[in-house]
Each structure stands twice: as C-alpha cells, then as structure tokens.
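*Asks:* There are structures below to look over.
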Structure P
C-alpha cells in the first residue's frame, strides 16, 4: 500500500491509499477518484516530500511512523507528568478556578468528558487534549 497526497482541479488537497502506483493511474483514468471536499474527479498527485527518518535519512514505513508517534506521545506524557499537577476528574472544576482567578495559575492535567471539554472551550478556557499512551513498562 502507498499513500499519495492528491490535489483536485480546485486545488483541494487530500490523502488516499492505493495498492501501488498503477492502481492510482487506473482509477484516475476512469474518473473513480473524487475530491472529498467538492467531488471533482480531475485529481492528480500533489508533490510530496518523502517521510525520512532524521537519524538515518531512510524513508519511514507505516510501522516506523506509528512507533515514532507512540514514542513522541510517550515523551509528552513524561513531560506533562513531571511538570504539571494531576487533578484527576476535577480537571474542569480546577481549570475554571484557575481561569477565573480563584486559584493560583499553574499547569494541570487530568480527565474531562467530551461534554465537559466542550463547555470549557465555550467559556474560552484554554486547554489541550492529549492522546494518553500507556506506559511501555
């Protein structure tokens, strides 16, 4: 499988997977590829930079990319745990208290439901959801 970045005639860009280069060519020739934004079937491959492993200069395959992403998320987790206070499911309440000046400002992390996160965002409270990967141990 190969991932191509594609561009329609209206310059919308999107990604699509193909078995190989000839599968893209065949589907494109028959108008079987459509832009998800506008439905245009005038689709061509957009110029792409190869994904390279900075350490070796070698192209990364999907498992390598997944491994690198997992490692980066693990590093983010370690940094958050080292530099922020864990407030658990009290995150929305604590974030509000900090936002409205009821508590001293400090970095915190914890859990919030999707509804709670939506309410915080609507109140203008800045936060960032982070995909939390399990410890590798």
Structure Q
C-alpha cells in the first residue's frame, strides 16, 4: 500500500473514526435521565452506526487495489456522509430546548465532520472515476 496513493482513503478513515468515536465520547448527545432516553439518544446511536459503516467502507477502500472498486466505495462513503448530515434534528428529532448539549455540541460536530467526509469522498470518487476510465 502506497501512502501517496491512499491519502484520500486515510483522510476518509480519519473522518469516519472521528464521527464514530466522537458520537459517543467528546461530542455525544445529552445523557440519559433516570434510565429514560431522550430523543437525541437515538440520533446519537444512528450516527455511531453510520460511523462504523463509514469506517469499514473507508478501510476497504484503502485495502482493495482495484481503482473502480475504490471509486465505488468512495461514492458510497459520499452518499452515507450526506445522510449523516441530516440525521440529527431532521431525520431524528433532538431535545425540545435549543440550549441542550445535543443542539449546541452534537449536531454541529456531526455536521462538520460529515461535511468534511462528504467533501473528501466526493473529490476522491470523482478523481477515482476519472482515473479508472483511463487506459493504463
């Protein structure tokens, strides 16, 4: 594996790991109250699951040598990252108060990391498709 050829893949892995680990550690949603979960808990679980899938896709994208397969995996990462942007607050409601941690920390962090992943994987998939179309 050449690092120069996999810079985009490494960046995709980093963004996916940050999304996964961050969603239940440093930018997690609100804590559960007395064993009851608020709505944002389910958004957090969804983002964690999406992050795990993104991490697996990014790892596969880095390991698999075929350029067309890499481009396809990057396209999948791109689409799933777009979906992650809309999970907190749109697909799954967050807490009612705008001052809660899910609104002030969790949602902005998810949007930033998922947008970063979207940009990286979007550029990578376009370049990958262009490279795979060229004769070697």
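Any read-out appearing in this document is the output of simple, stated calculations on the displayed coordinates, not a laboratory observation. Remember, it's a predicted structure, so these values are computed and weren't measured experimentally. Cβ atoms are built from the backbone, for glycine too; each structure is taken alone.
*Asks:* If distance in nm of label points 7 Å out along Cα→Cβ at positions 44 and 100 computes to 5.7, which of P, Q did it come from?
*Replies:* The read-out was computed on structure P.
*Asks:* Of structures P, Q, which gives -11000 when helix-only ellipticity at 222 nm (-39500 (n - 2.57) for each DSSP H run of 4 or more, over all residues; to 500) is computed from the coordinates?
*Replies:* Structure of origin is P.
*Asks:* Given a value of 19.0 for Kirkwood radius over Cα pairs in Å, point me to the structure among P, Q it was derived from.
*Replies:* P
*Asks:* Quick check for you: by distance in nm of label points 7 Å out along Cα→Cβ at positions 28 and 68, which of P, Q is greatest?
*Replies:* By distance in nm of label points 7 Å out along Cα→Cβ at positions 28 and 68, the leading structure of P, Q is Q.
*Asks:* Given a value of 33 for relative contact order in percent (Cα under 8 Å, 6 or more apart), point me to the structure among P, Q it was derived from.
*Replies:* Source structure for this number: Q.
*Asks:* Which structure, out of P, Q, was distance in nm of label points 7 Å out along Cα→Cβ at positions 20 and 36 calculated from, if the result is 2.6?
*Replies:* That value comes from structure P.
*Asks:* When distance in nm of label points 7 Å out along Cα→Cβ at positions 108 and 124 is calculated for each of the structures P, Q, which structure yields the highest value?
*Replies:* Q
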